[in-house]
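Each structure below appears as structure tokens.
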Structure 1
Amino acid sequence: MNTRAFLNADPVLARKALFFEHFWEGQGPFPILFAKPHLAKGKNWIRHSIAEQHFDPIAALEEALALARFSLLDIDDGIPVARADLGTTLFPSFLGLKVHIEADVHPWLAEHLSLSEYAGMQNIGEFLTPEKAGGEMRTATEFYHLFRERAEEGSVPLPYIPDNQGIFDISHIVIGTDLFYGPTDDPDSVHAAQRNSLALYLEGTRLFKDLAGEETGSMLHGHGMPSGVWFPDIGARISEDSCTLISGDAIREFCVPYLEEAAQSFGGLFLHFCGHHMDFLRLSCGSSWARVLNLGNPESFDLNEVFSLCGKSGTVYFGHIDLADEEDDDDYLERMAETAGRNKAGLILVAPPVRYTGNAVSDVEIELTEDGTPDISIDRCRRLRERWHDLTAKFRFKRCV
């Protein structure tokens, strides 16, 4: 059974999927999610440490279900989702490189390949099979087999693909900082490395889409959160944080051709990047490859400028935006709606966070204040969802295609 069939099989999920389909057609209201983007550091687990999850697919599954539990309460427009949360080293681990794992910090590679070694790998496809996968890859594939069995029982979130990283990101993770000398010292090897990273990205993404039951040109994706978005005509997310460390000209030469090819394979991409890089932002908006945008550091950009670029190009913004100082919830929603509406920008808003903090449904609360009291109740989230829908119901935007 594919993802759309699973959505159709549940009345609540079918309603939410239809809601998103109307949104992508440019028909309001806009979606809102009460969730927190993935944390790279800190104790961001409930039952099983990061190390336990890396070595035991059952522990990874139990943790994913615990984190996603509150999303089953229908407090926002998000579809309950979960993934194998094994970090940015997952796809590079296809190559058999050693991974350093700790309990509370996401992993990193303990060894790298030189630029010439990685560029010189002629038969990288030999590594891209689950039969040969070890370590993290084996844990991840077993996780999705277990998850699909549980999903068929009903009343659980649906799986989405794990952290596949982007093409230049994969090259950076595999090679390390020596990669950044390559555009000047050895551009041919950088292109060869990028072709290998493109192969890792494409085949790894296809592998996990198949395990999750996703078709090529559509997906569910939670971007590290338990509330996800249904993308009926976009098939993959891509993270290109490392592009912000090189010039716009280098991005055009060494990144854009591979992003275009990846987009062609999946009907367009949902692009994420951290850091501040206006040239990369302008290149992305309205491109043939970035149809949805997420900024890991929206506070580093002028929000009006971002929404103006999105509105003019038809690029939808999907992401968290924090409250301003002294701003209450209603003022926040009104500011977001006014900024998006004035710029005719499509917006999927990830609002101030909700978090599962207990061991039973009755213990579901959101982020706690310093004195330990709930900051937002579930009823309040539902009220804010209704308010957001009222503010954005008549909005129209034109998507890039």
Structure 2
Amino acid sequence: MRFLLWVLLTPSIICKAQVRSPSSIPFYDCGLKKVMNILSRPTILLSPDSNGSARSIVDEYCGYFGDRCTRKTSSQLSDTDYNKVIFVVGDVRKIGHWARLGLPVEVLPAGFKINGMTFTDSLDGLAFIDSSHIVVGGNSLQAVKDVQLAFTGGYDLTLLQKGKITWFGNYNSGRWDLYNLQDLKRSNYVARRSASFQQIYLSKTYPDTIHFSHTEAELRGYIQQFEKIYKLPAPRHKIDWFIHSNMQEYGTMSGLFGLTCPGNGSAGFSIRGEIHTRGYDIGLVKHEYSHYLFDNTIPQDHNPAFFVEGCVEYVTGLNDTALFRKRVGIARQYKDSLNYADLVIKNKDFYGQYSAANYSVCGVFVKYLIDNYGVDRFKQYCLAADKSQAATTIFGTTFEKLVERYHQWVDQLAG
């Protein structure tokens, strides 16, 4: 589930933090008090007049507010609207009458400026929250999407530079207490060369010895298998791998700050050109590397989580027949109760109540598609924006009939 909100704020001077240990960073506000304060109030969702490209993002955020959401573009704001709660989404350079918002962000012709720091790269973005404003913006639609992915709210400030989180932190006693995420990585992790990765970064607090030569050899064979199965070219650029000791490091260094909150659990994640794991379990590394390989050719723009995870779990099943047989049983158990239209067409509820079952079923469903229609058609379907229509054009049948045939296939497989 995406964590809810970014943050940017005000004073006249940014106080650049010294490089420190992750354990010294102030705790993330897991209660998201500032976010919840705004979510409970009527809010204007403000976007540029030409907001067609950001419409889906506005729609998603408006859904959080329900009937408390009022959509407006820059030219539709009245004089009294500027005194209301406003949530800005989009390219900040295209928001008219920006100064009237009273925000501590100056918009420039080529970007934006905050307290003496200028951000003009097309992938620079910002997130900001105060008592009556939220900004999720940047210098391009891609920057806005990257900020949306970084979405937090337990810190007062998050800045992205060239798609990477740099400054984040809080405003205390008249000054910023900021941390540079990239500096924290460099100072708290040991970098080592790797054949499969750009760099491997090992936490200085990691207690065990890792036999990287064995890990590299096993991973290399798996990479070749995965690329062959899906007919994928090798990526032009390698990914970094960060190995963390605990959830505090994992959540902070990945920029998924909410993972540091009690009760949250995650073992691995692939994000912003980096793989993050707690420990170095080879199965976990293979799983996250698979996402990097597949997403490099098949972007996630229209690919539902059911297939994002399913394409990996399909290969897992090929390599572990006992696990696959178990998952076929689970797929048969849930074949009539899962809402496949929500999972595939609407990309909803994969990580919800039935996430454990979904993880088991998704790889079986992908095997059904590949076995019956081929890997090339499966990849085409992953890329299709309208999954309902694409079922007819790619598979030659309606989506409903596709699912019906899957039910029959699972029964035969289980038998």
Structure 3
Amino acid sequence: MTKKIQLYHFGDYGQYDEQSPLYLYEQKWASELLYMIANANPYQLTLQDIAKRLNIETNEIESLLGEMVAINMISMKDNRYSVEFTIFLEKDLPLIDEYSKLIAYDLGRKIVEHKDEITHMVSKLSTYNKFDLGRLLYHVIGCSIFDGTAMDAFGERGIFSVSKEQSGKRDYLLFGFEDSEKVEAFSDGLLCSCNNHRTEKVMFLSFGDSNGNRKDMYRFFRQVNSHLREVTKHNGLNLAYIKTIDEYNKRLANRCADLIVRISQADVSTNAISVEEENALDLLQELGYIEVYKDGGVKIVPPLFTTEDEKIIEEVSNLVLGICTGYIADALAGLKIKMPMLSAVQHGIDEKEIANELWHQVFGNVNEYLVKEGFFAKPKHRDGEGRYFQALYIS
């Protein structure tokens, strides 16, 4: 069986169409040919080489390769191909594992040393008396800082890239991992995956590992589009319908956000909502963001962070970033010298793009360390979904 690449992204890849990397990735043979190109030397394989290894005719992938070149997923030189984004292969794991765990252990210890100071800051959160400290620290530090303000701060300082202009006026970075049990156990099991669906008023968020298919708003809407792509054999019709569904989903998500705001501000009963709101209420309940009682009362389930809480999170962020920024700047610099055998380095990928994904490996290991130390709450594993906690942010 031909090996494949699992594709992930950082940023917004935009509308699901022919210029979307997700759309191209989901075409037949895409994940296989990405693996072949990444596993070879840069600009080693030709169209004929790839087709021969897949045991297919060249016309089955020639157009797809051209479309990938057009949006800079891969590049072509002298009719030979190289990848244009960070891909970690199974053979890269020993390098990444040793490097990221060493950094993570040092950072984790430094953060635990400041527990009293951090606890004092977090105690001012509006939801402090409703959830245990470890649960709040999990969201504030593990997600909001490590996968939020730290990303912004490190990006501004040029420690790594957080933005890349792409074809079609889009802005995203791509990352790929070899689809194997070893890589899955290595990467998908780390607490470093933030899924969020933003609306005008509320951000619906879940944070945890990637070891499963979460029951959250981001994953659900994405999967709907993915399955609709092949609902008929008429590609143009499918895409036109997906655009229509996207617009409906935006309205539905905004209606969900309106309900969350109402519930957070006053008692809401199912007897006092409109017919249109019932659909949003059902969706929120199925996704686990609210609980509906037999008497019609409604309760928000996960922690909800307000605009006032943002100021407190910023205070904690300033402290944590003060602890780790200089250390991370040194650790993620000079990757060509420190990790010359890394596949992404050999393919000439920008070191700062590689450093972005290495930071995810580092802070995922920091989060695992802090869970083991009891500093963070431990998210329960859900069969088929992995480990994660949900949260809501009102903007």
| request: For distance in nm of label points 7 Å out along Cα→Cβ at positions 81 and 321, find whichever of 1, 2, 3 sits highest and give me its label. | output: 2
| query | For which of the structures 1, 2, 3 does the calculation of semi-axes √(5λ) of the Cα gyration tensor in Å, for residues 225-264 alone return 25, 14, 5? | reply | 1
| task | Name the one structure among 1, 2, 3 that distance in nm of label points 7 Å out along Cα→Cβ at positions 153 and 201 of 3.7 was derived from. | result | 1
| In terms of relative contact order in percent (Cα under 8 Å, 6 or more apart), which of structures 1, 2, 3 is highest? | 3
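Comparing Kirkwood radius over Cα pairs in Å, for residues 89-216 alone across structures 1, 2, 3, which is largest?
Greatest value across 1, 2, 3: structure 3.
Rule-based calculations on the coordinates, nothing more; no lab input. Since the model is a prediction, treat every value here as computed from it, not as a measurement. Cβ atoms are built from the backbone, for glycine too; each structure is taken alone.
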